[in-house]
Structure I
Amino acid sequence: MQEEKMIFATVDEYIRQYPPEIQEKLQLLRKTILEAAPEAAEKISWQMPTFTLNGNLVHFAVHKNHIGFYPGPNGIEAFQERFGNYKRSKGAVQFPLKEPLPLALVAEIVRFRALENTKDDKQELVQKN
């Protein structure tokens, strides 16, 4: 028998499924993302909280022992020197659940991604004028 996967319609629904201490971390992460990119919209994509601004900006998801933060390959590459001992892959970094979240770093990455997602629009506007 297959285990039923939960389907989430909102970021709030996603966060509510976790124990209070995890919910607190996720709300801090969400707040940090939205403060760093106030024009970003949030939705659920691939059953993960997703923040968009002219396309995907960042995602996050809870795993057994960590919170996966997904700023895409450019977001990882631009900050690879700053990740220290965090496990990472081409497009993701893992923040252990038992450690405080590096919120200042998350904010910098989100601002970088927001600029990256909006700079092409500005260049197109300049070229048209």
Structure II
Amino acid sequence: MGSGRHIYRANSLAPHQKMMAEKTKAFLKASEEARKNPAPEELEIDESLGKLAKGGVLFAQNCSACHAKDTKVVGPPIVEMVSIYKNDPAALKQWIKKPGKKRADAPQMPTLGNLTDADRDELAKYILSIK
């Protein structure tokens, strides 16, 4: 009597399992294709920022998850960064290049290895422009 229940269950689940196997196969194929041919990353540049436009995009891509203008998210607010580095943009660029751990109540900032020196210049200009 117990085996009848198992047969009924197996027969009921078979179409769903077949469908999921096909969807998984299609997903794996699409995923492999996407890894082989990644879409070019397009930067949405806000031209209204003028000379700060690229820095704004870089900030949005690399920093905005942890930093907000005047609210502590994970790292310090931008206005605090400005107060620390307003007279020393070179130190800000160096910090972005090779961050350390300053605060016991916050995790260490990760190294942003994808940024060039020119990117760090643009990013520092943008950060220091925030009032």
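Among candidates I, II, the computation of Cα extents along the principal axes in Å, for residues 14-77 alone that gave 32, 23, 19 used structure I.
A value of -18500 for helix-only ellipticity at 222 nm (-39500 (n - 2.57) for each DSSP H run of 4 or more, over all residues; to 500), calculated from one of I, II, originates in structure II. Structures I, II were shown, and Rg/Rh (Cα atoms, Kirkwood Rh) at 1.01 was computed from I.
Match the computed value 1.3 of distance in nm of label points 7 Å out along Cα→Cβ at positions 86 and 110 to one of the structures I, II, and report its label.
Only one of I, II returns 1.3 for distance in nm of label points 7 Å out along Cα→Cβ at positions 86 and 110, namely I.
Every number in this text was worked out from the coordinates using simple rules, so none of it is lab data. The structure presented is a predicted model; accordingly, all values stated were derived computationally and were not measured. Cβ atoms are built from the backbone, for glycine too; each structure is taken alone.
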